[in-house]
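Where a number appears in this text, it was derived from the coordinates with a stated rule and is not lab data. These numbers come from a predicted model, not from an experiment. Cβ atoms are built from the backbone, for glycine too; each structure is taken alone.
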Structure 1
Amino acid sequence: MFDDDLAALEPSPYHFRFRFDDDGGRHDYANGDWEAHAMFWRRRLHVGEAEALREMSATFNDEYPRRGMAFAIGNQAKRPQVWQLLGVIRLDPVAQAELPL
């Protein structure tokens, strides 16, 4: 609305989602993370749509869970009861170095 360059961007043709089970039950979150959509557009430009989707699936369904990942979850003031997936964070393990004594 306030940014002409942003308004000119074509919306992503896909709705990316994460479905998972945890101790709280089954969850199905729409991925509102702009970086996931930017990843789609960037990879589609270089490798085509089908390969971009395959790469995204490998990243989010295989690599991130294997290495460690977390979701940034939040809500909006106008709908405080609706939780949204705002971001995906990869958590690479960090080994603590030994300190000399």
Structure 2
Amino acid sequence: MLEGAGFQVIDIGVQVPPEKFIAAIEEHNPDIVGMSAFLTTTMPMFKANINAIEKAGLRDKVIIMVGGAPVTQEYADVCGADGYAADAATAVRRAKELIAAKRVG
């Protein structure tokens, strides 16, 4: 859906360790970093990845969005994400909103 809306999407895979997120951010300089969880057992990696991105000094350079079947807005808030979407269509709309807000801010 994001590609269809004009976003360039770089898929870095599944079960991605924080170091790979950091390397991809440094290499591609994205506006948005998206993370998805399909099981509740993988959701704690959102916070681990966000913490690593912060430690690397990259947190202020990217918008972080999370989603996936078990994820809620409340969990997105707790883990420190900038955005959450319950489905792909909402993710596109939210991504556009977040980028527009970043450009204004």
### Query
When Cα extents along the principal axes in Å, for residues 14-69 alone is calculated, the result is 28, 18, 17; to which of the structures 1, 2 does this value belong?
2
### Message
Comparing distance in nm of label points 7 Å out along Cα→Cβ at positions 38 and 86 across 1, 2, which structure shows the greatest value?
### Response
2
### Query
Can you say which of 1, 2 returns -14000 when helix-only ellipticity at 222 nm (-39500 (n - 2.57) for each DSSP H run of 4 or more, over all residues; to 500) is computed?
2
### Query
Computing volume of the Cα convex hull per residue in Å³ gives 218 for which of 1, 2?
1
### Query
Where is relative contact order in percent (Cα under 8 Å, 6 or more apart) largest, in which of 1, 2?
2
